[in-house]
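Colleague: Structures for review follow.
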Structure P
Amino acid sequence: MAASEHSFDVVSDFDRQELVNAVDQARREIATRYDFKGLVAELTLQDQGIVVLASSEARADAVLDVLKSKLVRRQLSLKILDPEKPEPAARGNVRQQVRLRRGIDEDTARDLSKRIRSAHPKVQVRIQGEELRVVSRDKDTLQDVIQGLRELDLPLPLQFTNYR
């Protein structure tokens, strides 16, 4: 890479340890709250997601609300959560899978690449696995690209790393 070129990576990721802490805090709050006393209300963190087990759909929503408040407090974007429809579980309970969004999928990467190139023709965009590398000779152009991406309303959170 020539010395006059600048670049940054566009990624979609989250701090796993912060997520673990948020789930633990949510579990503690659910265990002590009066409105959950004697009812089924559980959060289980797995590799690819979180499982909510509750006595009803309304309780599952309440458990998710507690989790969301803990995520926000720990500076984690709510866009990392991808809740599926609640399903019936054993003993009349409800189970809801909540997938965790991580990485930029191929279709989204192509769409972002196209948007960046149409707005800034002098910028090079390369898709590298689950992230994008944006290269330009002008730092101000890269700042404009970042600003433009921040203004998009995407279903996943974006971070900008390796700015050089």
Structure Q
Amino acid sequence: MVDRPTDMTIPGCDALLTAIPGVALIIRTADCLPLFFAEPGHGVVGLAHAGWHGLAAGVPMRVVAALRSRWGIAPSQLRVAVGPAIHACCYEVGAEFEQRFPRFIHRDGTQRRCDLIGVAREQLVACGLRPARISDVDACTACDPGRWFSLRREGQDTGRLSAVIMLTP
């Protein structure tokens, strides 16, 4: 939770929430899902970084639980948007993913591809979000090198995308 304005960086943090107008929450990604949370009626926003590790740890569900616990926000009131991220078309994975995310593995011959956005959507709906309140910009970071950085495509030295959300003062 960001409870006061600050210029602080929180290393290793996968999710930030605030009800303070004018405080920008920022995460950086390069294939992982940036998840934007908003509930204007309560004046609360959040931002989460969710790669496969974060999804395996239930980051989307933990954010929803924190919003409910801290501000009493019912999941059905939330809106969530998925920003540019790697899509199943480009996210080739190993056999271990079949045990972790079995419903979201697509096989193409010997190749396995994982739909991380589907995993996040399923977790959010399981928490009580209405599917119509979950949107995806439908931009695959690995498919479009002219617009997006991609760790999968370019390696560790690639740039990062900045995702920002803020309540207006």
Structure R
Amino acid sequence: MANFPQRRAGGRRRSDRGPREDKEFQQKIIDIRRVTRVVAGGKRMRFRATVALGDGKGRVGIGIGKGQDVTGAVSKGSTIARKHLLTVPIVNGTIPHEVRIKFGAAKILFKPAPQGSGVIAGGPIRSILELAGIRNIVAKMLGTSNKVNNVYAAMAALGSLQTREDLKRKLKA
């Protein structure tokens, strides 16, 4: 008889490994909302979670997940954030230049700050900047207070950052 592993009833192998966790990234929950949809029998409730993921070394991502419960929505949001990572250029702990971005009704202003200033930002933007690994920056939300739009505007602003080397490479090409 061949040496096959013993199987339990139900046909599944027992896994001794626990849940797989990615220690490379830190995760912060930006927003959790209960959303409803009207269906024939009444209202159907779900949860929407906005999750930010970052490694503190210049990579950051955001994701919005929906699910029947909060944990399902958060796990979907973190999976989506992991798929949409953005690399941010960091020069001496701050950003290379000033950025103004408009996304919908959200307006964002990022300014580089001198060493020792810290992260001067409020709301969901602060979480994203800290997860990205930016240590000194001044940020201001000028438009709406909608967290989702402000987060998207912050990601657009971080994505538009360029270093001098990037510009030199583009000019040579």
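Colleague: Figure out for me which of the structures P, Q, R the number 4.0 belongs to, where distance in nm of label points 7 Å out along Cα→Cβ at positions 89 and 113 was derived from the coordinates.
Modeller: Structure P accounts for this read-out.
Colleague: Related question: For which of the structures P, Q, R does the calculation of relative contact order in percent (Cα under 8 Å, 6 or more apart) return 33?
Modeller: P
Colleague: If distance in nm of label points 7 Å out along Cα→Cβ at positions 33 and 105 computes to 3.0, which of P, Q, R did it come from?
Modeller: Label of the source structure: P.
Colleague: Assign the value -12000, calculated as helix-only ellipticity at 222 nm (-39500 (n - 2.57) for each DSSP H run of 4 or more, over all residues; to 500), to the correct structure from P, Q, R.
Modeller: Going through each structure in turn, the value belongs to P.
Readers should treat all values here as calculations from the given coordinates under stated rules, not as data from a laboratory. This structure is a prediction, so every number in the text was calculated from the model and none was measured. Cβ atoms are built from the backbone, for glycine too; each structure is taken alone.
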